[in-house]
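Pasting the structures here.
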Structure I
Amino acid sequence: MSEQQHGVVFPTGPDGRRSTAAVGRAVVADALRPVDPTGARAAERETNWRAGYLPHVRRTTEAAVGSRAAALDIAAAGLQSVHRQMRVVVDGAEVELATLRSAAPGASLTTETVTGSAEPERELTLPFRGRRLRGAELTDQLDDWVQRGVVEPSCADAVRSVADHPEWLALPGRTVAVLGAGAEMGPLTALLRWGATVAAVDLPRPALWERVLDTARRGAGTLLLPTRDGARGADLVGEVPAVADWLGGLDGVPVLGNYVYADGATNVRVSTAVDALTVRLQGQRPDLALAFLATPTDVFVVPGEAVEASVAGYAARGRVAKLLGRPLRTASGGRLLQRNYVPGTAPGIADSLVPQQGPNYALAKRLQRWRATTERAAGTVVSMNVAPPTRTRSVLKNRALAAAYAGAHRFGVEVFEPATSNVLMAALLVHDLHTGGGPAHEEPWQDEAHAAAHGGLWRTPYAPRSALGLAAVLGLGAARS
């Protein structure tokens, strides 16, 4: 990767190329080094990072189990490594990322305000399979998801709390910055329906903004968007100082919501830019709250109850599954249909990393988790919840993932439609902002596991990667249609 780039970039190596693998390898090694020197050396020696990153990323989760200090050390070292290695192009020269903390904006942004025409929704309703669930129907659906292991019980409890307090929905007194305003998984639409004030940031693409503006006009909230010379939007990768200063000047208690996504290496660049923006904005607004969505296709520490449910499901699998399981495992060299956990493990390690998503995706999401961990420990209000597997455009354009999602239900995993995921996760955001980020836990992994809506990946009988290929085969026809 050696093309000319702007804003936040990967560093140029001795050969003149910008190696994403070299940065990913170094960041994981640096994160492990304070608590797991052996793991750090193993990551450094990985010669094929694109194919071999999975166990090393998993190790950054495993090495933190049982020690709050280790978890915080890993998160801090990982963040420091990213900020030390990544660069930013300023006036044609590559300089340290720390420059963005005080750099002057190239040009200031002004604010356009759009006020919705509808009345705010005063009841939590959840779009689900062509209907809107409310009241008893919503409660029944939450109970069903808990019973089938699709969401953790604490997730259902949090959503019920929001349903019991509809006055929370409009987030009075707050301004929620939605970075990645056009993202399918973002909360923009739900928040505007509920009457909230939303500051939307996304690339200056007219078609995207027409869609966002239409949503705002049909909603009940207030939309604030950045403009410059009549053009709407801002490029986070290249305009961190301008966006930070614009957000810092808005009224209301600020919430910085990170919902950005891009393909490949750009995902790391934009996630790094958002992290640099976070650091700069915290200097201006000490009352800043942070919000993230964790991907379900990552490695998490999970409670013993999730392990027990998975083990029970494995023991109770049907006669056909038992008959086919052993020859499939033998033929695949043990790769297919492995147990999700060793019985009796508590807590467990839920490894749902998907090779097709690649190391850049894993690093971008890990960066967000590390920031959430360090800021929560520092006393910042943080909302970070595991979102369910969802049929977004970015997933469905990958044929293998689309097929796997189409067949996932055969292995106890429920894949959500974007409309359902959006409102569910927006409700969890509202809950967290009204409860100081949710309950405090002894270890950071417990914060991450709380209120998780993992779609069943944590409680399925089989290790997700060991069932992925079969799910894809079984779902191929449905994915094509």
Structure II
Amino acid sequence: MKRCLTFLVALILLLGLLTSSALAEEKRYKEKIVVAFSTKLTNIDPQSVNNVQHKRLFLLMFDGLVNVDPQTNELSPGLAERWELSEDGLSWTFYLRQDVKFHNGEPFTADDVVFTIERGKASAVGSARGMFTTVDNVVAVDDYTVQLNLAKINMDMLYILAQPGLGMLNREAVESDPDKGPYVGCGPWKFNDFREGDYVLLERFDDYYGKKSPTKFLELRHIAENSARLISLQNDEIDVCLEPNNIELDFIRDDPNLKLVQQNGTNLQYFAFNMQREPGNNPAFRQAVSHAINMDEIILAAFEGMGVQANSFWSWAQYGYNADIQPYEYNPDKAKQIVDENGLAGTVLKIMTTGAERILVVQILQAQLAPIGIKVELEEVDSAGFTSLTNAGEHQACIYGITYVNYGDDARHTHAAGSTTNKSHQNNPRIQELMDLALAETNEEQRLKYYHEWQQIAHDEIAVIPLIYQTLSVAINKDVEGIAFEPGGIHDFSGVYREIK
């Protein structure tokens, strides 16, 4: 009996030690991660807006039929387990997962796909609407099979469906509450709180069908001033600082509590002539300016050297990119010769822009174009004014930026006649033709030829002078992990966590 009691006591002590050891080794995670950036969040409806900061939010709350890898552009199943394309290229059939719930507990079915697409076609706003227009109609074959019928062949369809703005909505939620119903998705994070222009607070969705983060809350916070954002990171008030100042990157590198993540970015800063107004409607004038610009000086002085010279009005990571196009030659003597031969000396060029870096670009251009006889005047406006004035064609030229996504036809909105993103108001008939030819072409070799020709024509016409692909920088706490970084800045924070050590 004594031996049994001794054994039991020893066993209990051993189990206690093992339990204590296991608890000691159990990882602990910070309950709330805060991601801060410079631009405001104004809406949670994924069909309401189509810019980088909102796409980051939509990735967290709304899953789509198809996923795309942010680094390789490879497609993979999302809410659709598999898909088929009809022989005529006009019908896509998607076979849906059957284990998905929305944040309100409702099951995800083909009817929700039908509702999402039909709502987008009818009421999506601005450029967000363009993602839906290629669909002629959508039909629920059964509860977990849906067919998308296209008005014309679109070889980018799967990539379009992978965009954050095409996350699935729940019919019942939206129809019962048109204001907040669009907040209900089936992604890994659900809505908790929203203060417009200040923050969005999300809560982990524990019924998510996929992998879940150990983080319970995720806050996306607006801190407008770059230096203030970095100070907040250094003070441990936030965990991720997007878009730090280039001049402060060394502070981040030298801080033992921080990590600096950098990659080649796809944000393209560019200089656009208005081809419908003087002097930008003069080919000789555009050619002279293209040869007078010292791009190395602009990259170093305006962007602290954080980027590479762009060669094409296209993203280097975008399907169809033509790497063979050469940047415009810096040759001020040739530029001066063109000016003199065409009687352009004394021409005044007004360049409209907004933002400190772009204003500095204009100031550099003032110094670079003066020796060839062209006087540059800065027209500084706010963001709203810039959009309004350039859409109406009230500018002579402008400096602006664009972040293309990964599929080729995304360049349509910067080149198409009548598009509000076409700041040059260019209308080249062959480019308009090539857009549609490339989109419908099933032979990849021929499709790439169309895209390469399109870019070459744009380059030769000099409606736009591409300036720089900017380096993408993110500062994070050294213990933060689980972020999928994307070269266009649409980072995926779905799996973000911070271990408490």
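State the single structure among I, II that was used to calculate helix-only ellipticity at 222 nm (-39500 (n - 2.57) for each DSSP H run of 4 or more, over all residues; to 500), giving -14500. Matching structure: I.
Match the computed value 148 of volume of the Cα convex hull per residue in Å³ to one of the structures I, II, and report its label.
I
Given a computed value of -0.95, -1.00, -1.12 for log10 I(q)/I(0) by the Debye sum over Cα atoms at q = 0.17, 0.19, 0.21 Å⁻¹, for residues 43-162 alone, which structure among I, II does it belong to? So the calculation was done on I. State the single structure among I, II that was used to calculate distance in nm of label points 7 Å out along Cα→Cβ at positions 131 and 451, giving 1.9. It traces back to II.
From which structure (I, II) was semi-axes √(5λ) of the Cα gyration tensor in Å, for residues 307-426 alone calculated, if the value obtained is 26, 20, 14? Of the structures listed, the value fits II.
A short reminder: the numbers here are calculations on the coordinates, not readings from a lab. Just so it is clear, the model here is predicted, and its values are computed rather than measured. Cβ atoms are built from the backbone, for glycine too; each structure is taken alone.
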